[in-house]
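Some structures to go through are shown next.
Computed from the coordinates by the stated procedures, all read-outs in this text should not be read as laboratory data. As the structure is a prediction and not an experimental result, all values here were calculated from the model. Cβ atoms are built from the backbone, for glycine too; each structure is taken alone.
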Structure 1
C-alpha cells in the first residue's frame, strides 16, 4: 500500500470506531493526537480532539485517564484500528463493566494486546499498551485489588497490526479494505 492508501485506511477505521461510539450510549469522547485530518474526523463525529498529552501513547493515555479519574468520570480507551467494531460491541463492553464497578478489558484476538479498557470513575488506572499488555493490565488491576471483567467480541478483538491482517479481514468481509479506504461503498 502507498502512504496515501495507508492514511486513507487509518482514517476509515477511525470513522468506523467513531461511528460505533456514536451508535452506542457513550455521550462524550476524546480523540487524542493525529494530524489535521484526524482532528476533522473527530469533530465531524462530535468528538473532542486533543493534542497528544505525552511523549508516547502510554504517557498520553495515562495523563488522559488521570484527568478523567480526577473528574470522577469513567475512562474508556478504544484502539483506532478495529475494522469490525459495531455499537453492539460497545454495549457488550459497557454491560460487562457491571455499571462501572470493575475494570473491563477487551483482549486482541492474537498477540496478547488490549483493544479496549473501561475504567470506573475515580480509579487511578494507567494503561500500559504494547506486547502482552492484556496480562499486564490484569496484573495491575489485581495489585490494585480491583475486580476485572473480560469482554470478548469480534468487533473488539480484531485489530489491524500486521499486513497479514489485511488479507484475513478481506477474506472475512470481501471489499472491506476498499470501503474503509474510501474506494468502495461505505459501510458506516
Structure 2
C-alpha cells in the first residue's frame, strides 16, 4: 500500500492545473493576452523547471495525492518532468490563478483562494512523476475518482532539462497531432 503524504483538492474550472515555484515562475504575459501566448508561457516555464502545468482533459474538481511511490492502481496516463524548489515549497494552482498572473503583473501565486494548497519540500531539484488516475471522458461528477492525480517527487542531484513541445497533455486532449 502506498502511504499518502498529503491530500489536496482544487477546483479545475478550465482543464489546467499546475505545481508552481512562486519564487521562479514568470507568468506575466500581457493585459490583453491570447490563449497561444499563455500556453507558450506555461510550456516554457515548465521546460525551465519553474513549474509543471498540465491539461487535465476535462474541467472538474480535482483531488491530488502526494505519495512516496506510485500506487498499485493503473493510471490512465503519466509523465515525468523536472522541477526546482528554491523556497522550501511549491503551490498547487488552477487556470484561473495562472491566467490572473498572466494578465496582471501585480498578481502572484498563490492566489488568496488557493493559499492553503502548499507542498512543502526541501530546496533542490526534483523528478516529478504525474499520474492521472482517470480517463477524462469517463469522469463522473456523482462519484469522482479519488485521487484524480498522484504526484511523486524524487530528489535528483542536478536539474535535467524538460523538452515539452506543448503544455503537458494539451495536444492529446485537443486531438492535435
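Hey, helix-only ellipticity at 222 nm (-39500 (n - 2.57) for each DSSP H run of 4 or more, over all residues; to 500) derived from one of 1, 2 reads -4000; which structure?
Answer for the origin of the read-out: 2.
Where is relative contact order in percent (Cα under 8 Å, 6 or more apart) largest, in which of 1, 2?
Max of relative contact order in percent (Cα under 8 Å, 6 or more apart): 2.
Here distance in nm of label points 7 Å out along Cα→Cβ at positions 110 and 142 has been calculated and equals 3.4, so which of 1, 2 was it run on?
Source structure: 2.
Using distance in nm of label points 7 Å out along Cα→Cβ at positions 102 and 166 as the calculated read-out, with 1.5 as its value, let me know the right label among 1, 2.
The correct label is 2.
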